[in-house]
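Peer 1: Quick heads-up: structures coming right below.
Here, each number is a calculation from the coordinates, and none is a lab measurement. Predicted, not measured: the structure shown is a model, and the values here were computed from it. Cβ atoms are built from the backbone, for glycine too; each structure is taken alone.
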Structure P
Amino acid sequence: MNSDHLKKLERELREGKLTRRQFMMSAIATGIALPSAMSLSGNVMANTPKKGGRLRVGTGYGSTTDTLDPGTFENSMMTAVGFTYGNALTEVDSDGSLIPELAESYEPSPDGKTWMFQLRKGVQFHNGKALTADDVIATYDYHRGEDSKSAAKGLLTQIESISKDGDDKVIFQLSDGNADFPYIVSDYHLLILPSDSSGKIDPTAGIGTGGYVVENFEPGVRATFKRNPNYFKEGRAHFDEVEFISIIDVAARQNAVMNGDVDVIDSVDPKTVSLLSRVPTLEILETTGTQHYTFPMRLDVGPFDNLDLRLALKHSIKRQELVDKILLGHGAVGNDIPVSAAMPFLNTDLPQREFNPELAAEHYKKSGHSGTIQLSSSEAAFAGAVDAAQLIAASAKEAGIDIEVVREPSDGYWSNVWNKKGWCACYWGGRPTQDWMYSAAYTADTEWNDTSWKETDSAKQFNSVVVAARSEIDDAKRQSQYSEAQQLLHDDGGLILPMWANYIHAHSKKVVHGDDVAANWESDGNKLQERWWFA
């Protein structure tokens, strides 16, 4: 029997889409003997989701500046909060595939410039309003408006117009073709919110279509939810209640799950994996995805506008040492591009950047810079970020470069340091496609261009290439375009990406999840609250 088909049957049985009898008949019809089919169905039923309980998640993210406005979401806690109360048009499923969410289906015009999304019927917002095309249009207009400060604005500059065909069809007209557009609309900022009679949304109301209804929200502290009894997804949102608790301190987060104060924690420090794995009540869950740790240099802040200085710093880092000492092997070396081997169109001809103190010293001398360079860091960026900064300072010293590590407060780090100070520690969850990753963080029109790489000749060429690659349907040409984009970013940009990091979680053995766990974000795509359940 085809293993993929069997996996599909098991999943449908687990989610209640098949009865046990239907599962057994389907299995027998494809060659499985009756005793094996009975045994297999019994095993699946034993792990079938059960309703009930209060899930408590201890997360290493959160800030007192957080709001329920999806346009402001800038950390993993708020991504999870958003996916708890809201839904987008599409979503990345647990197995990594893109599937419809509030959209029932979608299809492009032959040139990929027009996309039509058919909305699901019968979906209700938490305030009782029925989902219509007007809500989608109002939501997108909020993010792409002229005065919008939404982090998703850059993703949507390719949209020329949005219209509707009745109440359940939305039509996006793009400036150029984009085969990856359905991925873009799954972005966590683009949760569909209810519109009012004037065609506007209230972005901070916390009213969505999601599996749970907001009960209480304390920025940077906690968020609590109760199950939505009218959720449109079958076999999802199993808990009665969900609570996210911001626990930035690594040791406190670890102690919380060990003591049973929370059921799940994210961002486990690699140094404590061995300790936590010995706790009999806990399980370690590790997934390899697109998460990467970065040290962006802003070109609009001196001295990082100097290319030789940027190259000096890039060549002064012992990348393998960071993977060994910070990640303890739970990751891989990075090469200053946000593209991994798991993503399409990787430029394999790019030479891996290595520690080269002689070349670093040569570029540093050419830069004309002298004196101390400040590097801001905080555990809010990622577990071990301060230690990583210290290791970077130590290796740079071998090249004659003096780096002062500034330990910043965790609270307010994302609003006061990141995307503002010249050089800091950062993390990115990554994106499944290059266009999405570039549109989120590297094109000139995005709010989150945290290197401010916009005005150099290479940056302008990069933007042109990215736009051209969106509408290219020939894979060979697209490979060439994306290879050029990576080369430009690698050689001229302000990105230092020394390591790709696995997602590491610890959870109570009472918490159960499916065989597939998404790796597009941590915590099962930041949707464990609707995909997991209690045994």
Structure Q
Amino acid sequence: MRLVCLLISCHILMYSCSPRENQNSDKTVFRYNEAAGISSLDPAFAKDQASIWPCTQLFNGLVQLDSSLKVVPSIAHSWEILEQGKVYIFHLKSDVYFHDDDLFEKYTKSNASKTRKVVADDFVYSLNRLVDPQVASPGAWVVNAVETDALGKLSGVMALNDSTLRIQLKHSFPAFLSLLSMPYCSVLPKEIVDHYGADFRKHPCGTGPFKFSMWKEGLSLVFLKNENYFEKLGNKQLPFLDAVQISFINDKQSAFIEFLKGNLDFISGLDASYKDELLTRDGKLQERHKDRFQLQTLPYLNTEYLGVLMQFSNSNEALQPLKEKKIRQALSLGFDKSKMISFLRNNMGTPGIYGFVPPGMPYFDTDPVHGYNFDRKKATELLIEAGFPNAKGIPEIILSTTSTYLDLCEFIKSEWESLGFKIKIDVNQAAIHRKMVAEQKLSFFRGSWIADYPDAENYLSLFYSKNFAPAGPNYTHYSNPEFDKLYELSSQETNDSIRASYYKNMDQMLTDDAVVIVLYYDKVLRLSQNSIRGLNNNAMNLLVLKTVQKEQ
């Protein structure tokens, strides 16, 4: 760590006396790094943040989310919801065009053109492509609620005319509009997709504020300004930037040093290698950086937790201590979450003392679920009530995690051992860990859930009994008939207030059952150069660059 700090200090000095790259250029280029790499620019495969961010720049859907995560118009300028939430009618804007591509000249029959206007049939094609088994999109679940025919095609999606799209659902699903804001639901030109086939992943053509220019995989990805973009900010044409450049430095410490040198305009997230260089213990920007960088933080729709497999394959219950609810509750009460966040996360997070649904969702802040705050005395009492005073007689508990979260798990282990528990930490590679969780091979595991869309249903679906993994996201195999009944009622309720009361009751139910131990609710952390303006933050950490300006 001393060497890391020395390297960073040296680069700070270099930054203060070195000219920035391309400082004489009159073009504004926004540069960021993607350590995880990007495998596809096809929005049908935008399943993680690494791919969602670039697809957000290249594509649009019917609707989008604003900075407060409210659904607002995008290509659809308005819509109606009819038949008690089962029918959606979207009215499309008439001035939305696909990015220029020479292939349009080849495929346009009426007149030679390098682009064409978006029509409702393009959405019929694009949404049906999600359920095409030949495409095998991981986003097929997004349209699960839409009516289908015997062949699995979306019979519920139809163009009434060029500017009107109708979507018929099997049943009302209030979160459906939010789902349509996901990059999965972007509009695509059929002729260009058909021409490239699987290679569309590296020849994307959309309607977004930026258009594809160049991609040297693993090195650099460049987008250029879409001069014909349909959105404005006030009376000003978007986007403001001339280009976006993405690098692929896989070492986060090296990327941070590039940021210090001014070669990157933005970084997101907190890495252990530089958290103390950036932040004070209470989560403020270090004084030495205040005149050069801007820090943005706000609650992130991401819950970090420990999950318990509730249906055990081993019939010997004596070897399954977590089967007993009071033991799970004692573990939830038995470590200081505030101290953990302060010392290991520099206060970048909110201690997990409420339910599973994180701050930032409707109803949470005004009437939170009652969870588990640190209470060693109560934890001790619960162990006595369970018949295991000072945890004597409880077999060793194995907690499975990845190296990224090892420091958190070591802290928790120490706290639990002071109560008398015997804890073993099993560290797995991230991909193997995820696979083992999905296949129910881990009885006690570290997990996280980042919202796919801003509705509490997305979190509570993890505990619906019909969503058992591996086919669904119920990794704990929690099954509670009362919970299921409320979940089904909420999925048909169009009144927001009533639905919110269902959500709260469900969250309280699974919290009382201690099926998960919430560690903390994450925070979005964004650091940008002082030359950057208009980079809006949001609780889903969506990267929206169309409104960004960069001072020369």
Structure R
Amino acid sequence: MMDGSDAIKTRGAALASTAKLPGQIGVVIAVSGFKLSCLIFAGAAGSDGARIGALLKVPTASSAAFGFVASLAFENAAGDAPAATAEIDLLGETSSRDGKAGFARGISVHPALGAAVFAATSEDIALIYAKPNTWTLAIGTLHQDETRPAFLLSQEFLSKHSAIVGTTGSGKSCALTLMLRTLLTAHPNGHVVLLDPHGEYAPAFPDLAERITPETLQLPYWLLSFEEICEVLCSRDPIARSREVPILKDGILLAKQDFLGNDAEKIAQLTVDTPMPYRMNSLEKRISEAMGKLDRPDSSLPYIRLLGTIEALRKDRRYGFMFEGLAVRDNMGEILSRILRIPVAGKPITILDISAVPSEIVNVVVSLLCRLIFDFALWSDRDEAIPILVVCDEAHRYIPRDESLGFEPTIRSIARIAKEGRKYGVSLCLVTQRPAELSETILSQCSTIFALRMNNEKDRGYVRAMLPDDAAGLMAGLPTLRQREAIAVGEGVAHPMRIRFAELEPRFRPRGEAANFPQAWEDDRKGRDFVAEIIGRWRQS
């Protein structure tokens, strides 16, 4: 209770003894802001009317207020059927406009002390969660009434940032797949870029996506910003890096000038970050020339390190998508067209499978991709810009709360989309199992959150702090959510709600389910050729 005084308890007991209205399950005994305390009559606690997350109705002087049950406790444990107290987080109230009943968030008239409390009826739920008069898509059903569809507001979800959070195995990947398939079935000419760190989404979109792997990926080194190329080529040691950075900067500028030849106008506009092609052998030549001008041989070590790193990376097949051959051409348009699906050609999703990208440069690749997408939108004509949804799975790996643990350009690239992307038609969808490890600044920009089961109290507390007060009652049920269930709050849904996602067809499920140990261990079917086949693929990677 908000006020546990004996006076209020006595008053509640007196109210409980009065005549009850048909269907009444309790009375209001305290009112405070957006919260109510109610005395639930003996026998009603734990029923369909009063349980955690249940929707209750309280008539007011001019309307009816609705709220979710956030907590329940016995008023006293004496007797065979003791009464209980319930904390209710108010959601909104019924309204009437032009003689037509509706529902609105917020409370204009609070319930009075002693007001009757009722369980929301099917008609009440239908009124609150009626299909909005805007772009909507059914993605599941309501927990309170599984005959009622749960709607996603397409424009609000896509035009503003969103997050899908939940513990491992709670169904985040399937939820994301279901929403994307539903959205793109309705809007087949969309543009979605999905960063897939585990290679699990290709089976989910066989008909809608182009999968790009390191074998088919083209992200030439000359597209990297100077910070990104430094991360790839320069030493990790801060002192050694400080000596290599100015050498690399001068070399890249000169190599870009070499590529442009006598084009004085373009050379005058050139910077070290301009996405202009240059040849790697030209960069090596410029570094070697600068080293040859040194007066002291002992000063050549940073030059030698840079040349050695360049040579090693050019020979490393894992970096083939970045350091391709000797021939260099300006294919930036082709690369962007492929990544952004312009034209769509029946496949509105690009799945960037980065599971096989060398771990030491994964953050660089993510930084480059997000920066390219944002800059493309930034330089597009506003009237002709193509809205793009960027989905970042395992987002806590790239934008950690502790920025010292991440690659600063990656954090900056994603943060720029989070802060400014809406103005240019770039939307962000973050998927993570550890929201407490995610950048608070970036997560706070997410206007829609789908919270699946979360057992970790730190994660629950972090998400709870990001949500509006009227969703607190729903969040109390996070640890007990079933598979395919989620708490949905924010701009992408009409009102906070607990939903059960529609079942995803087995053929469209991501490759993320845990191995079936008992089934796999039933017999000994594998031979040495099985091991040899795996080793062959391993060595070819």
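Peer 1: Comparing distance in nm of label points 7 Å out along Cα→Cβ at positions 208 and 368 across P, Q, R, which structure shows the greatest value? Can you show the working numbers first?
Peer 2: Numbers: P: 5.0; Q: 3.5; R: 2.8.
Top value of distance in nm of label points 7 Å out along Cα→Cβ at positions 208 and 368, among P, Q, R, belongs to structure P.
Peer 1: Identify the structure, out of P, Q, R, from whose coordinates semi-axes √(5λ) of the Cα gyration tensor in Å was calculated to give 56, 25, 23. Don't skip to the answer; put the middle values down first.
Peer 2: Values: P: 38, 29, 23; Q: 41, 32, 20; R: 56, 25, 23.
The value was obtained from structure R.
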